[in-house]
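Below you'll find the structures, each written out as structure tokens.
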Structure P
Amino acid sequence: MESCTDRNGDTWTIYKASDGWRWQRKASNGKIVGASTEAYVNKSDCIANAQRNGMTCTPR
């Protein structure tokens with residue numbers, strides 16, 4: 001599992017689920033405000049989708 005925090009305080013997490021790679025976005029108050037709707041075979045595809053959905057930081 002890798003995560004990062006962007007400029008507005010949202011935390012993005014990239015993680016390996018049983019069906020593939022997924023991402024999740026949490027607001028600074030800890031509530032989930034976004035998540036991938038599908039699993040990705042490649043981690044890079046998952047990160048690219050998260051970036052299209054607003055992720056501006058780099059997960060580490």
Structure Q
Amino acid sequence: MSATDKAHNKAQELKGKAKEAAGKAVGNERLEAEGVADQAAGNAKQAGEKVKDVGKSLKP
């Protein structure tokens with residue numbers, strides 16, 4: 001996994017947190033839900049990349 005991918009995934013997660021917070025602050029449920037979805041997508045991508053990293057370290 002490249003550092004660029006890790007940074008992109010983390011940025012997506014942080015963007016989601018910001019959207020969720022903004023949605024809560026202004027009472028916009030759609031924006032809040034988009035934030036939660038962005039966080040979930042970023043987390044899922046990070047988990048997938050971690051699995052790839054572990055797989056690469058196990059190869060002989």
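Summary of computed values
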| item | result |
| --- | --- |
| Which of P, Q yields -0.27, -0.31, -1.43 [log10 I(q)/I(0) by the Debye sum over Cα atoms at q = 0.13, 0.14, 0.31 Å⁻¹, calculated] | P |
| At a computed -32000 (helix-only ellipticity at 222 nm (-39500 (n - 2.57) for each DSSP H run of 4 or more, over all residues; to 500)), which of P, Q | Q |
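Any read-out appearing in this document is the output of simple, stated calculations on the displayed coordinates, not a laboratory observation. Everything numeric in this text was worked out from a predicted model, so none of it was measured.
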